[in-house]
Structure 1
Amino acid sequence: MSASRSSGTTDALGPEEGPGSGCPKGAAPPEQPVREVGPPLPDTGSELLAALLDGMDAALCAFDAAGTVTHWNREAERILGWSAQEAVGRSGFAGWAVRRADAHEVRTRLMSAMDAPGRQVHEFALLRKDGGRVLVRSQSAGVRGADGRPAGVYCAFSETHARIDLERAIALSEALLEDASWGVVLVDVDLRPTVVNAYASRAFGGDGTALLGRPLGELVVQGVEELEGALQHVLAEGAPSAPAELWVTLRTARGERRRCWRSGFLRLASPLAEEPVPLGVGWLFRDVTAAKLAEREADRLRFRTGQLHRAARTASECEDPMEAATTLLDYALAGFADHVLVDLAAGERLVRRAATPADRPGPCLPVDGGSLPARYGPGHPALLAVERTGTVRTSAGPGDAGPAWAAEHRWPRDAAHALCAVLRSRGRTLGVLTFLRAAGRAGFERPDAAYAETVAARVAGAVDLARAVAAAEG
């Protein structure tokens, strides 16, 4: 920095003693730091205010105490079309931003805020530069000067339809999160719940606040991979075109529950950013478990009824009654069990008369010889079915080794679930029908027992006929 730049503030007095210098005459003065002084900074208050006003999303204008426009931001220009150069300096809105017939009323409303406490809200029609009219909602408040006297009014306004759209969107979101008859969960980009409504809280079986911020894997035992995959897809690609049905197993205080949720997903993005910034996913769902189970049961019943109908028609064409019995079982096995065993009563014993292959799927065929007794020990499910004259269901326990459990019961080694239905005809017990499922399938349930009893009744009729024919032939 040259000396001339600093000469305005640090004039050197030379070797002569200067007043108050503290230096004897002829002595060199102590070295002083040179302060760099530039031109005075401009007053940036008005520029800063203009920048703040122009950067706001609301339309803003201000009036002095005489009603002259002093500020006009870009949003006001966007709504009405008048630029700041055209607006600032005008007296009120008369003749350019409102109709002359409305000018006095609008001016009175706006300027009354100068003397009133708080903010005032008004709705009135303004004129655009192209001559069109727009209904706005304004909030105005008075401005006071340094002396505390009213100095003007500032006014923030927005198009009424935009305001109504905003209020409608807020009302919709509040209704969804509070009163909706379906679950609403807002998930952040880390796939953790941030908002959970009352329906979703009940569906998860816990307190809504306890679910917030927890990984979904802590709430969902099975099916969490499919759920997280759907959420990640929405974050990356957007919402799917149709709802998805997700089966999940939940961990609750009362144990695990299997549920089906029909789900829709929405990607949430910030409307304030120039480019969409993902905020998370909106997940909406309904518990449709009861409907899906009823639908599944109806489909299963329809299929089994069709199988019984086809089996009856095919068995009616068989000359040998035992062949008709095994034909009935071949149709009954489809989609129901992996193996079937036919043990007929011979005095006090049960004798194996027909069975499916033990090592592979196959048709039910007569056993060679057909006179070997079934070596069932005391308490065997087949013997219990005969003793009770009813159906017995059993499965391998959690601690049972599958092949050992099957071998103990004299069943094929892959058997893990069994259903024994007694064969009854003309008031007599003719034997036992045993259906077996492998470990990869679910155990037999009550609807399965009803179906097995229907099959057993038809098989018992064929077996009874076979014995009557054999007795008639000598």
Structure 2
Amino acid sequence: MKKTTILLCLCALALFPQAGAQTLELMQGRIAVRNLDAGRTEGNLFVTMEVDASKLDLKTDRETVLTPVLRNGDKEARFPALLIAGRNRYYYHLRNDEPTDEVGLYRAGRTGVIGYRAALPYEPWMGSADLSVEESMRGCCSEQLSQNENLLANLDLEPKPQPEPKVFAPSFVYVRPAAEAVKSREVSGSAFIDFPVNRTEIYEDYRNNPSELMKIRQTIEAVRNDPDTRITAVSIKGYASPEGPYANNERLAQGRTATLKNYVQGLYDFPDAALSTAWEAEDWDGLEKKVSESNLPHRDALLAIIRGNLAPDAKDWKLKSTYPEDYAYLLREIYPGLRHSDYTVRYTVRAYTDVEEIRRLLHTQPQKLSLEELYLAAQDMEPGSDEYNEVFEIAVRMFPADATANLNAANTALQRRDMKNAERYLAKAGDTPETVYAKGLYAALNEDYATAERLLAEAEAAGITQAADALAQIREMTAETEETR
């Protein structure tokens, strides 16, 4: 039999190696196995080792067969064998055996260290199998003379489940808002009533007056006709534009405001105490805003005059005389919008205690709900759900300056890991212990653990019991990080 090779080229990296640095002796010490290594690639299990047969001296008609074997329960797989033969048996195999890669043929007494490397298609059971080597001594005509089996290694090649990394999962502390003793609300608008030049009477059919007067009526009637609301006050403030003498503009602003008040009073018969008025002769603030938003060629120079300390008539004259083309634009495009009447309807809303009713109002008339009522609706929902989070988003839209509304909205943002909105809400959430705690959570979720520990310790000292668990989680995570460095 011709000598065959068992060395295999494995291009993939071995995973989960099982190394053996010790020397294992076979055949009463005449064969030594060193540098045993078993590993796996994605599709194969391989074994490598050095078999030192330099001390093995056999009679000419004897041979030894070494066969690595995998066993796990009733499952077995055999690797290619090594055949080390005396002189006569060696030449017998050379002359008579078919060439094969399953057996490597070596001559006893003339063989030193054999580099063995072989592979089998990997099956899951092999990962925890026992790797042994069968040693068989045979005589002439392959007569079995003795057989032994030696354990080489207990394999452990299956990937171990990796522990899940610690995830910061704190409790979020929501605050119940204080109840409103009286739910006061208001709705405002602007009407651009057209008056004849230098006149103060209202002509309902004049130019755009039908639609402008309708805006005022619709605002009042929307509140007046709602059985849940009661109007407590209506205020009107009239403005004139800056062109012309200031004294005349003041007369027009005052007179036109009084006329509009009488119009509203005639429609709804409000008590005198409920209907108030004010006026401003010339709307310079409105002019400043409009000019700053424009693309006028001399915008900055115009704004300097408008913001200056000149008297109103002097300001108007300087604008007109210094920048006549820009002034013509002001007269045509901006001044008409400065002749307006702003109105505000103030009202109270009844309290709601039925959660289902509150939930119906959430998407139709959220302005009628108090922060406490919104909070009550959220308590009837699954914490962290989309509808739960939406309640607190509605609350902060309805009460954008309220610290409690911002704190609760920050909590929902933190739960969603929406750090941008969480930061924005926390900036307006005040400095209560609950807010300090939420800021500590924000720092922890941003992996700023030093700041988080400081803030959470402060919150714990202030009575926020949930801070202790959050601190413990952070310390555990930071300890794990240190261990892996």
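For the reader, a short list of remarks on this structure follows.
- Top of 1, 2 by relative contact order in percent (Cα under 8 Å, 6 or more apart), largest first: 2
- A value of 136, 42, 28 for Cα extents along the principal axes in Å, for residues 52-259 alone, calculated from one of 1, 2, originates in structure 2.
- Structures 1, 2, by distance in nm of label points 7 Å out along Cα→Cβ at positions 124 and 436: label with the highest value: 1
- Once distance in nm of label points 7 Å out along Cα→Cβ at positions 132 and 268 is computed for every structure in 1, 2, the highest value turns out to be that of 2.
- For 135, 55, 33 (Cα extents along the principal axes in Å, for residues 140-355 alone, calculated) the corresponding structure among 1, 2: 2
- Read-out distance in nm of label points 7 Å out along Cα→Cβ at positions 292 and 316, computed value 2.3, structure in 1, 2: 2
Here, each number is a calculation from the coordinates, and none is a lab measurement. All of these numbers come straight from a predicted model, not from anything done at the bench. Cβ atoms are built from the backbone, for glycine too; each structure is taken alone.
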